[in-house]
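Student: Next up: the structures, one after another.
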Structure P
Amino acid sequence: MVEVTGPATRPAGRVRRAATAVLVAAPVLAAGACGTADAADSLLREDVLAIGVQTDQPGLGRQIPGAESGRYDSYEGFDVRMAKEIARNLGFPARKVSFSPVSSKMREEAILSGQVDLVVGSYSVTPERKTKVGFAGPYYVAHQDILVREANPASIRNLHDLAGKRLCTVPGSQSFHRVRTEQSVPAVPVEAKGYTDCLGKLIAGELDAVSTDDLILAGLASMAARTGDYMKLVNAPFSDERYGVGLLKDDVDGCEAVNEAITKMYQDDTVRLQLNRWFGPTGLELTTTVPQFEGCI
């Protein structure tokens with residue numbers, strides 16, 4: 001699997017459409033018609049919807065081995081499915097949706113540069129990130145937990161047991177910061193390119209644990225089990241991770257339309273079915289009620 005370290009690539013020739021352009025999702029937009037003076041720049045007026053997704057998070061966002069980057073069918077996982085359903089509910093057919101790989105540390109840049117219209121990729125809403133980009137949703141609330149080898153040689157059973165232990169850190173991710181700074185647990189950082197790389201280091205004994213969102217950890221555990229490397233969740237959650245859909249701050253119309261799409265996905269059972277598809281076999285306790293939205297203004 002290729003680890004992407006640069007910003008997502010926006011399809012060639014893509015520009016913001018003018019105010020006179022045809023609205024592709026009029027029924028959805030009508031439900032949130034309050035808008036802003038910059039409504040002409042809304043993602044709803046794009047010819048092709050460009051979405052940034054993760055590629056190294058099994059169960060959430062993963063590029064299918066051998067698949068051509070950018071194709072609609074090149075990626076799989078819960079986040080990818082959510083992105084496809086959001087696009088469909090906004091009125092974009094599959095042929096009008098482009099996916100691009102984007103790493104954790106490049107998500108804001110990909111949005112601000114206009115290379116993608118949305119980012120759907122375990123993108124936790126934080127006050128710092130909200131100063132740069134806007135968020136619709138969240139579409140799910142995960143919880144940070146801890147993954148260890150099944151034998152658990154370091155005897156890690158809760159957050160405080162991470163003191164002095166080797167813990168993975170990924171550029172652009174807040175997970176290590178939550179442990180070391182917010183929770184004041186002096187874990188020892190071991191840097192990795194992404195969470196699949198973290199898993200490889202954990203299997204190799206270069207780490208004592210990986211701590212991040214429970215959905216990511218469940219996907220990693222399932223991936224490891226397929227090769228006979230068994231992992232387990234400690235089941236000691238210590239944060240709420242509100243997975244938002246990143247977009248430009250001023251795109252209120254787009255944000256409200258995405259919120260309408262997410263609400264519909266909970267009402268028609270799409271979210272529950274996809275959660276069970278990707279994470280049901282892991283035994284992780286899943287939440288299937290619509291989260292409280294951040295608000296678009």
Structure Q
Amino acid sequence: MEHPRTVGFLLVPGFALMSYAAAMEPLRAANLLSGKTLYRWWHAGPTGEPVTASNGVAIIPDCGTGTERAADMVFVCAGGNPATFNDKRSFAWLRRLARKGTTIGGISGGPYILARAGLLDERRATLHWEHLPAFREAFPDVAVVPSLFEIDGNRITCSGGISALDMMVALIERDHGRQLAAAVGDWFLHTHIREGFGPQRMDLRYRLGVADEKLLRVLGAMEMSLESPLPRATLARQAGISLRQLERLFHRHVGHGIHQHYRWLRLERARQLLRETTLPVLDVALATGFASSSQFARAYRTAFGEPPSRTRLSA
């Protein structure tokens with residue numbers, strides 16, 4: 001008789017319920033569709049008390065992070081702002097599991113917590129696109145990529161949302177073959193199972209509602225060059241049109257000019273870094289293309305109605 005694989009889930013307060021469900025439910029479906037107990041699971045919370053998801057739903061865990069329960073895999077499910085989670089007992093528990101040979105995974109913001117525990121050094125990893133900029137600044141020793149999920153030996157990371165379903169289908173296929181994996185995807189009406197290396201974000205043309213190819217080329221270049229903003233003339237050359245024509249395209253399709261859009265992108269990135277890293281304000285300013293902390297502070301206050309220091313304090 002095949003020995004069931006045991007999967008543990010560490011639920012961090014504010015975890016994303018959709019990401020968690022997309023990871024756990026395929027295990028139940030695999031058991032149901034195969035007619036066998038292929039997987040068992042348990043849940044842990046940092047204290048063993050009920051853990052509340054980002055939408056207010058609470059789940060009662062089976063144990064706290066001091067548990068000695070065995071597991072083949074343990075996934076950390078986190079959301080919101082994982083940079084604020086600093087429970088040393090949970091970090092030590094995860095390291096202890098890793099030393100025992102348990103496969104350790106993170107979903108959505110969970111990889112941030114794995115990195116805080118020192119479990120992703122020199123590994124390839126991914127996490128939700130919202131956390132990627134801060135993660136890259138905080139953990140330069142992790143080879144972070146913007147994919148749906150990554151399986152690097154006994155470390156598994158996932159960007160969250162419904163990509164957790166794609167990841168679990170891939171793991172079920174690895175454990176029990178393509179036929180059962182396809183049946184699980186079909187069970188959840190997920191007719192197109194995506195590979196792990198697929199992109200996380202919607203194409204710019206759909207995300208921003210822009211169809212003009214020249215403008216799309218420039219918008220993509222801007223998002224990739226926030227630390228060292230490209231001059232407007234350079235952007236126009238990349239589009240193959242005059243600067244005046246490019247400005248007209250921005251006002252027609254984006255609703256404001258090049259400079260305003262570029263500054264907004266940089267300030268949004270800065271706000272993420274202030275919330276999710278401990279970088280000094282000057283380093284945040286430099287990482288988003290501002291020449292000084294005073295210049296950055298003025299632009300930030302104008303955009304968000306508060307100084308950078310208050311955003312950092314509230315985070």
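Read-outs: derived from the displayed coordinates by stated rules, not from any lab. Since the model is a prediction, treat every value here as computed from it, not as a measurement. Cβ atoms are built from the backbone, for glycine too; each structure is taken alone.
Student: Give the label, chosen from P, Q, of the structure having the highest value of percent of Cα pairs over 26 Å apart, for residues 84-211 alone.
Tutor: Largest one: structure P.
Student: To continue, here is another question. Check the numbers for FRET efficiency 1/(1 + (r/R0)^6) of positions 60 and 164 (r between Cβ atoms, R0 = 30 Å, to 0.05) across P, Q and tell me which is largest.
Tutor: Q
Student: Using the calculated result 29.4 for mean count of other Cβ atoms within 10 Å over residues 108-115, pick out the matching structure from P, Q.
Tutor: Q
Student: Still on this structure, please answer the following. Given a value of 14 for relative contact order in percent (Cα under 8 Å, 6 or more apart), point me to the structure among P, Q it was derived from.
Tutor: Structure Q accounts for this read-out.
Student: Given a computed value of 26.5 for mean count of other Cβ atoms within 10 Å over residues 156-163, which structure among P, Q does it belong to?
Tutor: Q
Student: When Rg/Rh (Cα atoms, Kirkwood Rh) is calculated for each of the structures P, Q, which structure yields the highest value?
Tutor: Q
Student: Using the calculated result 6.2 for distance in nm of label points 7 Å out along Cα→Cβ at positions 180 and 236, pick out the matching structure from P, Q.
Tutor: Going through each structure in turn, the value belongs to Q.
Student: Work out the source of -7000 here, i.e. which of P, Q gives that when helix-only ellipticity at 222 nm (-39500 (n - 2.57) for each DSSP H run of 4 or more, over all residues; to 500) is computed.
Tutor: Computing helix-only ellipticity at 222 nm (-39500 (n - 2.57) for each DSSP H run of 4 or more, over all residues; to 500) on every structure in P, Q gives -7000 only for P.
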